[in-house]
Every structure is written in structure tokens, then in C-alpha cells.
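Where a number appears in this text, it was derived from the coordinates with a stated rule and is not lab data. Just so you know, these numbers come straight off a predicted model, no measurement behind them. Cβ atoms are built from the backbone, for glycine too; each structure is taken alone.
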Structure I
Amino acid sequence: MAKQLEKLMFVQGGRCFFCEQRIPATEASVEHLIARANGGPNSEDNCVACCKSLNALLANKPLKEKLRIVLNQRGQFKCPGHSSSKEASCSTGSNNLRFERLSRISADLKNRRPALPRTVNALRNTIDAVFQKKLTAEEIVSLLDELQSSGQITVRENKVEYQLAP
């Protein structure tokens, strides 16, 4: 099962299938969409990686009930069982916290013009400093990913280019 979990984590980019937040390897588990207890196969099409607490919640529920749980989140899916702001898994998943963090980083970067960090490592150090070294390495990586996916930065060969709004 460990090999299967490693493969799923790779395919999913280290993110939870349900909330799309990063999952630390120690918190990840294999969720069978159609539970094995309900006749579901242990195949690639039936398995996803998610956090252990969500896996425990979904357990042997029928697929219809699992879908209802996901749909009830109304696009703001938060995995259960994670409340510490130091966890970077399907956790602090609070969109407000992520938005606040991204806003703080964006504001800091705009204030640094034209002396923006030009390497990924320098940007990591800048983010770490903005949050007074209170974020985990995983949270910093997640914020870098968010900056990239939102189009605020582009990383090429460890060099960072910015597309910050004025």
C-alpha cells in the first residue's frame, strides 16, 4: 500500500484529492472511492490520496454518501481533524487564512519594488521573514505554489519573475 500511496501523491502533486491542499506524507492515506468493504477494487481508478482524518470519516460509506459530504462543502472543502495553523495539510484550509497570507506576501513584494527577490530561495526567505519564521517549510512551499497558480510569479530555472498588480 505504501507504493500505491507514493504513486497517488506523485500523481496528485502531493495534494489532497478533495481539498487540493498539500498533505504531509505522514498525514496521507489511500481513500477508496468505492470502499473495499462495499466491493470496490484496489485499482488506480478507485483510489485517491487524502488526509487520514478524512479517510476515517469517509470509511465504508457508499459512494453516493461520500459525494454528498463533498458537495455539502459548497466549494470550500475543509478536511476534518486539522485545526493547527502549523499544519500544511488539508487543514488550516481556511480560505480566509490563505487569502490573508497571500495578501500580506503580495503587499510586501509590491513594497520591495524594484528590489524583489530574484531566486526561489530568496523568495522563501522573504516569505519566512514576513511571517516572522512562524510558518513550516510546507506552508511556505504551498504559498509559493499559490503565487504561481495565481499568476503573480513565474519560476524558471530557480529564477523568479513577477507579474504583480500595481
Structure II
Amino acid sequence: MEKNCSKKRIAVYPGTFDPLTNGHISLIRRGLEVFDQIIVAVAHDTPKIPMFSLDERVAMINEVFAPEPRVVTEVFEGLLVNYVRSRGARVILRGLRAVSDFEYEFQLALMNRRLDRGLQTMFLMTDYKWLFISSTIIKEAARLNGDVQGLVPEPVLRRLRKKNGFDDSR
């Protein structure tokens, strides 16, 4: 008997996205090859001190993915598994850059699985050219007027330069 394949395959890609990098974009685009929709879930609750407000982070993601209706950006609060369930998704999409990411991500995936046995976590390896970048490294370089062009999309680059008080003449 054939399974009904008409159900929409939705994945939730959670993070702070402070700011969105080309590594994030690569992962989302590759995720769209597997899923019908990716919900980019911007975390409200984070121990990190963000450079950009929630509204700014959502606006940057929306601007970058404006031509792609299968990417939806939302803010979420509280437990990720509750949010994922509320959106009708069964998959959490996560990216891995290096072995050091794996241990932490593995622990998170196991805890999420313990909290909701019906959820799966899907890991995608970052493209090799983005292995060395993180939002934290991008913010620090930009803060010191380092050239991060090519590591973030143009809308993010403009906002980084403005946020750090540098003109956009580069």
C-alpha cells in the first residue's frame, strides 16, 4: 500500500541569528531540497547578549528570503519542542561546523527527543567554505571595522556597518 505523501514536510531551524550569515543561508537553502517549508525560528530566550533586536533579526531574514515563500520567519519563546509541535513540524534542522559543535548539538537533540519522542533532529554539515564563521566571529570582526563582505548577505552587511558606526562606502 502506498503512503500518502501529500502532507507538507516542515522543518524548524532555530537559533538566535545574530546576525544571519551565509552559513545559515546555505543551510536553509539545502534544507529546502528536503523540506517543503523551513520555519526560521528566532529565539527570544537566549543567554547571549544580542547585537540586533528581535525585530531587526526577523527583518534581515525576511529581506534575504523575500523571494522564497517556503521560508517563514517567526520568533519563539519557551521550550523549542513545544514551539515545533505548535507549528505542525516533526523535524528540527541544525547545522554542524566542526566536531566541537557535535557534542553540544547531540546533547540538545537527545534532550529534545526525551521531551518529545515524536520529534527528530536532522543535522546538515555546513558547506566547507563556511566552516570557520559564526555569528559571534562576524560581529567581533565587524565591530572592529573588519571586512566581512562575502560572509553575510548585503542587507546584513549594511546593518552591521551602521550598527557599528561605520559608513557604507566600502
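Which structure, out of I, II, was percent of Cα pairs over 26 Å apart derived from, given a value of 36? Structure I accounts for this read-out. Here distance in nm of label points 7 Å out along Cα→Cβ at positions 46 and 158 was derived from just one of the structures I, II, and that gives 4.5; the source is I. In terms of relative contact order in percent (Cα under 8 Å, 6 or more apart), the structure with the greatest value among I, II is II. Out of I, II, which structure matches 2.2 when distance in nm of label points 7 Å out along Cα→Cβ at positions 38 and 150 is calculated? Computed on structure II. When distance in nm of label points 7 Å out along Cα→Cβ at positions 14 and 78 is computed for each of I, II, the one that comes out at 2.5 is I. Volume of the Cα convex hull per residue in Å³, for residues 30-69 alone computed as 60: which structure among I, II? Value 60 for volume of the Cα convex hull per residue in Å³, for residues 30-69 alone corresponds to I out of I, II.
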